[in-house]
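For reference, the structures are reproduced in the following blocks.
What follows draws every value from the coordinates through simple rules; no lab data is involved. Here the structure is a predicted model, which is why all the values come from computation and not from measurement.
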Structure P
Amino acid sequence: MKTIVMIQPVSAEKLFDLLKKEFPDYINSKLDSSLAIDFAHVYDVINVLFPEVIEGVALTVIITDNEITVSNNAVNVIYNTALLEEQLINFITDKCS
């Protein structure tokens, strides 16, 4: 789990829209890949799914007034989820702090 302190507060809705629009191109260019990425948003929680490589929710993003927390939910998988988590954290840090 990694916590990112926000300098400029961002709502869960705004971050969800930003992730849907920009994160797939960002991570695919960084990893030189073509990953399919799905997102689910309920209140202050955003789930990130990589359905082609990981079954179920891979990463969860929780947004509060002052910080964003990213947690890795994928356990016992072959794919390097730490790399996916790192890219998500870098993206959010660039866009929200």
Structure Q
Amino acid sequence: MDEIEKIIDEISFRKSKSKNYEKMKVQEISKELQNIMKFEQESLKKIEGFEKMQKNQDVVNYLKMISKNTTQREITEIQEIYLKKIDSEYLNSK
């Protein structure tokens, strides 16, 4: 159960240290997008490991849900800002 709490804390910490993507450059936002996607993949791998060991499937399902919801929300936010920045900096500049 300690490992599950650790993953929940990692997800919560990531959520709490949200950055101001609006002020970042396109390259920085791109790196952030890559980082959150990597974080999502690593979290899912950990959760899959628990799924094999855990008897309480509800806990695993809850963990999957909060991980997916949190990371997808951040990915969507980053993508939206990223596309706006690309549009304004590269497409409208021509």
Structure R
Amino acid sequence: MFLSTTNLNQSYILKGIVNATVKKTLKAEEIDEVDQFDILYKQVQQKLEVAASDLGADGVIDVRFEPQIVRVSVGPKYMLLHGYGTAISFPKK
């Protein structure tokens, strides 16, 4: 299983669109961690791989990530990361 942020210059079969979203609640003492998205990227990547595998795909191309900081007026902040891409498989020879 592979993930790529680009397209491939070879034949492949489209299996479908996959997406995943994860969040982290930031408590008051963690407010300085708003730029610490690395753990969330790994979690989204794992979820994309599972979703693609469920479709019988070999990988995911054109992967995109949308990071967000969500502020709730009476509650904590959330770090939110959404990822999506196109699941593909390679033709069998």
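Which one of P, Q, R has relative contact order in percent (Cα under 8 Å, 6 or more apart), as calculated from the coordinates, equal to 41?
Q
Out of P, Q, R, which one gives -12500 for helix-only ellipticity at 222 nm (-39500 (n - 2.57) for each DSSP H run of 4 or more, over all residues; to 500) as computed from the coordinates?
Label of the source structure: P.
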